[in-house]
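Input: structures, listed below.
What follows is calculated from the coordinates using simple rules that are stated; it is not laboratory data. As the structure is a computational prediction, the values presented were derived from the model and not from experiment. Cβ atoms are built from the backbone, for glycine too; each structure is taken alone.
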Structure 1
Amino acid sequence: MAAYFPQTALCLNRLSTQGLGDFAALERDFLAALKHDGARLLEELLNDPALPWKNDPPQADEEPYGQRAKVVLTSLGWITLRRSYFYSAARQAGRFPLDAALGLVDSYSPGVARWMCRAGTLAGSYQAASQDLLTYAGLDIDARQIQRMIAQMAPRMTQWRKAQGPVFNPTAGDIFCVGTDGTGAPMRRKELRGRKGKRGGKARTREVKVGTVFTHRKPDRPDQRPERDYGSTSYIADIIPASEFGTLLRAEALRRGIAKAKVVVFLGDGAAWVWKLARVNFPKAICILDYYHACEHLTLLASALYGEGSALAKKRYRQWRKTLLKDKIPRIIAQATEDLPTRAQPRKLAKAQIAYFERNRSRMLYQTFRQAGYFIGSGVVEAGCKTVVGQRLKHSGMLWSRKGACHLLTVRCAWLSGWFDDFWKHHSTTPQTLASAA
């Protein structure tokens, strides 16, 4: 054993001579010894000249240029690889067959690269991700290296995802829901040049558009609320114009099996870009305005008509909220129009809210939608804004570049949507290579 596991043998010898002592320290020392010895064995295996990947022939236009050494970080620790190098003068491109066979990403094994991406997207910051990797995996990786890894892998993940065909879940419900919303992410100054902020002030954020797709079944009883099918929710997020984002959201819906859905429902707030996106990309969808956004506008309407905080405003709001749930939008519009104030400013505000309800009346048939078993709230996508963006990009002191934010959002959406591990299974070729060699 000492020949193959020298560090482990030393630990065993120390245990036999010095006793148990500090068990926590003993655990730590044994783990370090096992990883050290394992790294040496792995290094010896991968550098064995008799293995198939050491005899990969050059292509027709390539010339062999001997072997080059490369230090690689694996889950066991650092190892040194000796790799054959081929160069094509015609293509002005070099190739290391061993790197491709092992799925190396720069100086990292695919397993370590996966851990870096996972830690970078789930921890509160890249620095916290670095500390997590050191604490849980014993890997000392600088925060900037984790950031660079995510920047490198995010485009590959995007391309891989685009190449995936539709995934039909046999247990999915007949109702397919799509939703989208926007939330601000704090940006560096150069990313905000020429952009106006709210109310004419300086812009401090850029809008991240978030989309969700999920399925559910119609509830068995009228008094039941619909529930999402387990594992059916998928997220996308990007900092791009609404027209481009709509194309991405439609593509994600196609991958998630919208073609087999009996009913398509589109959930959103009252923003104009949301409904334009729905009209262009989901023309046959049943569009539903989030009920709680509608209630917010009822509050604004009542305040403009009867005075903010007045007893009559509160009374009308309670009445109208019940009316809203009975598909009687015309009654609200008629009463509000009849009670328009004479003063210019309140009258202008009230008319704006009345126009909002007139414009969205077909999307506010909440009694009909409930009877059909649909969601009437966009809480899934609003929660997605907090989960995808808020919990990672909005911590105190954070300022992002557009590319940096988008790369992180790609990896984070992959994790939250359940295809992160699928991508790494595709990318990581080490198990298949070792199996064929054996």
Structure 2
Amino acid sequence: MNNKIKLAVAGAVLSATSVANAGIVIPAGDWTLDINGNVNAYATWSDADKTKGTAPTGGLANVEDGAGEGSTQDINTGLLPSWLGFTGTTRQNDVDVSFTISFQPNASDNGATGDGKTPLNRQAFVTFGDKSWGTVKLGKDLGIFAGQAILNDMTLLGVGGNASMVSGASTTFGGIGTGYIYPAWKGQISYTTPNMNGFSATIGITNPNQGSFGDAVAVSTTAALVGGVTTSTTELYQDRFGIEGQVQYEWTGDIAGKVWASGATYDVTGALSVADGATATTSANSDSYTASVYDIGAAVTSGNLGLVAYYYNGDGVGTTVMGGNGVDVQGTKFKKRDSDGGYLQATYVIPTGTKLGVAYGVSNLDEASGENEATLLDKNERWTVGAYHPLTKHLNLVAEYNKIESEGQSSAHQTESDHFSLGAILFF
């Protein structure tokens, strides 16, 4: 992948305001307007093996439908949706000021008329600062924690995992849930230090996205207890801003690269309804917990060879999305589940300019103390083999094979699926 496409990827995902990531640049009085983005589409053939036992809760491998059919086909965007971004930059009163607004239309739709899919709206933020003292960002953008994990995933140019997918979905999974937790798109206020000889740091508060915790926990919040007592949650929410941060060191030379570490913490409160079958009484209680996670990663290039290594470890954050299956409910208490994972990736550019890559990723989820749930996810694994060929400096042809395996806490519950994709992605 040439440097132009590398810069376009970073620009489309993070809409960096540096002119190095410029798309179509238009002077407009005191402002410079940069119109940038991508268009991509892929045909994917998927095949789900027969499920062993029942499918694990939280598994990402495709499963057979009710008629026992495991083969599906779809035309869709990949991990990176099609993108149209507008960034304006100016310098006023010795301050660099910018805004970014972006829209993400779909490449396919399952509606009878093809007009039913709602487009995404992932970015709307303003930044201001100076290279001498740093930059402040306010608005909606990619989350700070795990942002580098997705930016360095080679399937950003392709498809990766497409769990339980049919045509018309907004995006595929890439390596989300099979190597890293999705950083998501969050309202945030953050500060990034100036670049200090390759070192930089970011700290910010993020909007408490209640749904990611509430929806995810709902799949495991009803449990039958001894004595005919049943507990369930009626509400789950974050009661303060999330806190996310990252430190990074980057260097150049014959062996160039970067290392980074990031983390996040969220306080979560849930309302519990406890019904006692023996006494026919119901009582309301609440409990709170802190979900926290950290990661560490490195990306190194030497000539045509590129290597990425990434690892994360969390407590109460679950898997795939922040908070997904992060706790078990036992009586009137939430019991946090530990989770960890990561991915290894190697790419090499052959003389034709084609980048060949192979990656392995895994996301693990542990049972909470005192829990015994055989169908709860134990791990999602992914193998990816891909070829990314720059037909022009802006257009990449892509072929990928992805194998996804999901296993429950008991090995009696397993699903497995294979996915082959062909398509193209154009950056501008």
Structure 3
Amino acid sequence: MLQTHPKVGVAIALLLSTAMWLYVNKVLAAHQRTEAATRQTPRGNLSDLYPRWLGSRELLLHHRDPYSAEVTREIQMGYYGRPLDPSRPGDPKDQQAFAYPVYVAILLAPTIHLPFEPLRIAFDGLLIAFTATSVWSWMKVMRWTAQFPVLLVAVILVLGSFPAVQGIKLDQLTLLVAGLLSLSAFFLGQGRLLTAGVVLAIATIKPQLVAPLATCLLFWALVDWRRRWPLASGFAATMALLLGVSEIMLPGWLPKFWVALHQYVAYTGGISLIDKLLSTGPGLSGAVAIMAILLVLVWRLRGQEPGTRDFSIVLAKILTATFLLVPGFAPYNQLLLLPAVLLIAREWNCTWRSGSVAKAMLVATVIALGWPWVAATVLTVTALGFSATAAQSAWPVPLYSILAIPLVLLLDLALLSGNAGSFEASEVPQLALDAGKR
């Protein structure tokens, strides 16, 4: 369709993306404001960048411990508008403490003298640019020379997906990390292993999102050390630099970060999707099993180089499995699923011709990915043209397929692994280009 009617494809993408942004602003945010007023829940700037920025600012300008209770209280005053009070039932459980490695302050150092609100606007622009560029980067990784209308539709849909919209609205550093991972993979595909390792290390500002991919790529480098040592060396040297500078900035920070991370998981109730599916005990065993399977896949891939079909599929599997393993299943983390979605779209025609099971899986994929856009469109029309109250009461409907998306994509990737596949040009269905969100 995009090859014969590119303007129609772009128009549909713009319609769906606009509907998602309107749903978040006119339905979801309106519902949250109503709920906050009813429950007397505090609402400040609600920016996920703010705790990291203020903690970095206090550390670098005033040499204060960003993990301390005093700094956490000051963060709450900006994030929520006042400190949280455990005696008030309407107050959130999320303490919004500084639960990042200290070296995030190195990245934020150029911003600490800026007022926060202008910084926030600039940061949103950065997240949009990183997210849009990641689409191009992942296409380059999988050697997909897409025509401009295909790339444009992909970018529009990704920026208008629930994961991206939520991440941008919240100023979530996950979008920055997802962009860095795509950049690392791009350099890997270009044979610039040292640079790929450096970027991969910088992405560890959210270590839980990067750990599975970093583990697998370092294992891949280890099994052919003579040719791939620059990847491991770039990663190790950059990590040593980040950790060393962090220790100079805040001696003894690692135990404090470890405590803060565990407290974060406790007060947010953050369990992984695999824990939710299997319960906590079996979930841990399941997580270990998933990592073991990923390492086996990498071992089988030891002779492959970046850019090959098999390598691209394994990268997509690692990042999709990461969503199952990380504590919490915030929709904005689903930007890690982008390479899987692009691969499925890339081989759509070939997969569709491979049998009835494949057809059924692709239909299920379109339903899971397309549902958030369809439901958001209906609720947006309802809110703007009929009843805002009715639309707000149905706010969760676009999120019904969220937990199904990574599971469906993993099945799709298994299907791709079983097929011979082709990296020749194929038409990209609009609704199969991105993962919907929360």
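When distance in nm of label points 7 Å out along Cα→Cβ at positions 56 and 168 is computed for each of 1, 2, 3, which one produces 3.8? Corresponding structure: 1. Taking mean count of other Cβ atoms within 10 Å over residues 32-39 as the criterion, the top structure among 1, 2, 3 is 2, with the largest value.
Between structures 1, 2, 3, the greatest calculated value of distance in nm of label points 7 Å out along Cα→Cβ at positions 96 and 176 is seen in 1. For helix-only ellipticity at 222 nm (-39500 (n - 2.57) for each DSSP H run of 4 or more, over all residues; to 500), the calculated result is -1500, so let me know which of 1, 2, 3 that is. Derived from the structure labelled 2.
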